[in-house]
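Novice: What follows is a set of structures for review.
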Structure P
Amino acid sequence: MRLAFLLDLGLYYLGIVSQPFKKGIKGLLEPPFSEPLSLPIFRIMRAYNRRFAQIARRRRALGQLGRTNRDQRCLANGFTLSKSDIRLILKILFQWCCLEVIEGWRSWGSSAIRPTWSINDQIGEA
């Protein structure tokens, strides 16, 4: 979740928020992800969100979801639209690659993993 949060925030700033700052008020009139710079950002976001969801489904199926959440905090310093933020985003993308090597490979090609619970299991059937 920490990686997904930081990637969402950083890439949102890089692909969406940066455009009005470059173009001024005219940038607010254009739809999100319509700029040429935003299309690769959108594709990266779609890819890692799909992969994180697949890893989470695998963890849930194995009963390991949330196994390392105890005493963990995610404190983000934020993003400032500076060029140094790109290095931070690249570092987080590298951490995602490390997660794929350590754990993600186990769920490659196994899109059939689906959670075995439903919302009715959580709230009790009415």
Structure Q
Amino acid sequence: MTRNESEQRIVASANGEGFRPYDRYGTPIKGLSWLPLRFDAETGMGSFLIRFEPGAASLPHEHGGVEEFVILDGFLIDADGRRFDTGDVVSFPPGSRHHSTAPEGCTLAVFLRGRNRLLGS
């Protein structure tokens, strides 16, 4: 099989180049940064990496489609107190609501299939 160089690329490097403030909802969220891989803001579909600095939290939101993520390093505590550790693969169905905190910081690979809606806005 021949490799087509134009079809593949390194989208994230080990040194963290390319991450930017997490501004998916407009205003950047303190302590969060992200690196879109293939992501369509209009549909909310695609994938990205997200980093939580120690103590950072996501905003409460509702899933318009399936959200799945893999904990690449660190751990998250979800709104219901459940802990997600490095290596865990987590799936939230459409209509689910939550937010998460990273007491010691963490990095996730996120896969979305629909837009999220902020709660309380």
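Read-outs: derived from the displayed coordinates by stated rules, not from any lab. Note that the structure is a prediction, hence the values are computed from the model and not measured. Cβ atoms are built from the backbone, for glycine too; each structure is taken alone.
Novice: If mean count of other Cβ atoms within 10 Å over residues 25-32 is calculated from each of P, Q, which structure is the one that comes out at 10.2?
Specialist: On the way: P: 10.2; Q: 13.9.
That value comes from structure P.
Novice: One of P, Q was used to compute distance in nm of label points 7 Å out along Cα→Cβ at positions 65 and 89, and the answer was 1.9. Which one was it? Numbers along the way, then the final one.
Specialist: Working: P: 3.0; Q: 1.9.
It was calculated from structure Q.
Novice: Given a value of 16.4 for mean count of other Cβ atoms within 10 Å over residues 33-40, point me to the structure among P, Q it was derived from. Before the final figure, lay out the partial values.
Specialist: Numbers: P: 13.1; Q: 16.4.
Working through the options, I get structure Q.
Novice: Tell me which of P, Q gives 0 when you compute helix-only ellipticity at 222 nm (-39500 (n - 2.57) for each DSSP H run of 4 or more, over all residues; to 500). Before the final figure, lay out each step's value.
Specialist: Details: P: -16500; Q: 0.
It traces back to Q.
Novice: Matching task: 51, 36, 32 is the computed value of Cα extents along the principal axes in Å. Pick the structure from P, Q. Display every interim value, and only then the final one.
Specialist: Numbers: P: 51, 36, 32; Q: 49, 30, 27.
Source structure for this number: P.
Novice: Of structures P, Q, which gives 28 when relative contact order in percent (Cα under 8 Å, 6 or more apart) is computed from the coordinates?
Specialist: Values: P: 37; Q: 28.
Derived from Q, not from the others.
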